[in-house]
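Chemist: Take a look at the structures below.
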Structure 1
Amino acid sequence: MDYVFYKEYDGYSLKLRRDGIMHLHFILAGKIDIEKYKEIINNVGEILEYKKAPFLISTEPFEIINDEIRDFVATEEGAPYSVADAILSDGIGFTLLANFYIRMKKPLRPTKLFTNEAEALKWLNKFI
């Protein structure tokens, strides 16, 4: 896939695909605190020119996004540039936490869990 933008930061990477999907990949998810996450939001806003886009969210194997971030992301303030989130799971532990997040936190935008990137992208294309 060709990217309009790609950059690795401390603990995460951002890729804006040509189709308009923003890919947020957590490299060191456990080290992302609320202040670092707000930095992510600022960087995403600049890249997207403060417009909304569908998001593909992934992590390195065995990385878990902490509770504080999951709570914050479920709010409008925590994901101001997202119209929909496809969460890509790499294992059973992450799948259990992601399903809990979706069911209990009830994000304010369409959010779905996937184990297959192609299926996630197909779903996200409905929001472009």
Structure 2
Amino acid sequence: MAEPSTTTPSIHLCASGELRESAQAVPFDVKYYGQVCRGFAVRFQGEVHAYLNRCTHVPIELDYQPGRVFDASGQWLMCATHGASYWPKTGDCVGGPCRGGLVKIALSESAGEVRWHTSEKLKPIEISHE
């Protein structure tokens, strides 16, 4: 996994132990080009990866139950609605009715903590404290 720039703002996502190999995803909210969306983070082959939770076939969330984005084998990310499948390391489409790959969200992992990194198109949700 390419490490994000150290100058890119990052936000705490979860403790490293919350992401188990090919298991339940950790969901989180982001703004993607100003639109509120869900993202998810997973661990696959020892590395952490995150994507927008949006199928490229039809823009709906992948999971059939909250956090359930892996297929039964634990080898593919799969859209529960139409069966589009994606490679967990890259988000590339590997089968089914998908149009391109998932939108990758940069992560870093250090000292038992996973953080997601903002970008021009991916921002944190702003919470009003009025």
Structure 3
Amino acid sequence: MAMWYHCRMDLLIAFIMLSWQLPQILLGFLVRLICRASLIRRSGYVRFYSWGLRSGLSLGWFCFVPKDAPERMIRHEFGHTVQSRLLGPLYMPIIGIPSFIWASLLSLGVLEGCDPLSFYTEKWAEKCGSRLL
């Protein structure tokens, strides 16, 4: 009886998480298919994939990192998944889009001399990731 109850609760939690984070999970699934990313690690519902870029990207329970990503980058991307769980459908406008713009401006040299982790989205991801993975 306890095993049946536990499995049912896991399915219910997975369904709630999927519904709550649906936009970013669908986008993450699409990125995984397009980039042909390879699974390198799991942590609960979160899956880490290696891809051909030098940067990281987190969308729902999909995290994309370079093949040789340092542990700090993996923890940071995990932090973004925590933000996604907390914010649900608000993740993209509050974290995802601003974070993408910040990273783009940094890579274009527009924000030369700025600490990549000084932006609010990145500071928060650092805190979330360092405590939970």
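None of the figures in this text is laboratory data; all of them are computed from the coordinates on show. Please read these numbers as outputs of a predicted model, since none were measured by experiment. Cβ atoms are built from the backbone, for glycine too; each structure is taken alone.
Chemist: Could you tell me which structure in 1, 2, 3 was used to calculate Rg/Rh (Cα atoms, Kirkwood Rh) as 0.95?
Modeler: It must be structure 2, since only it matches.
Chemist: Can you tell which of 1, 2, 3 yields 24.5 when mean count of other Cβ atoms within 10 Å over residues 76-83 is derived from it?
Modeler: Source structure for this number: 3.
Chemist: Comparing structures 1, 2, 3 by distance in nm of label points 7 Å out along Cα→Cβ at positions 12 and 68, which one has the largest value?
Modeler: If we compare distance in nm of label points 7 Å out along Cα→Cβ at positions 12 and 68 over 1, 2, 3, the biggest value is for 3.
Chemist: Quick check: -8500 is what I get for helix-only ellipticity at 222 nm (-39500 (n - 2.57) for each DSSP H run of 4 or more, over all residues; to 500), calculated from one of 1, 2, 3. Which structure matches?
Modeler: 1
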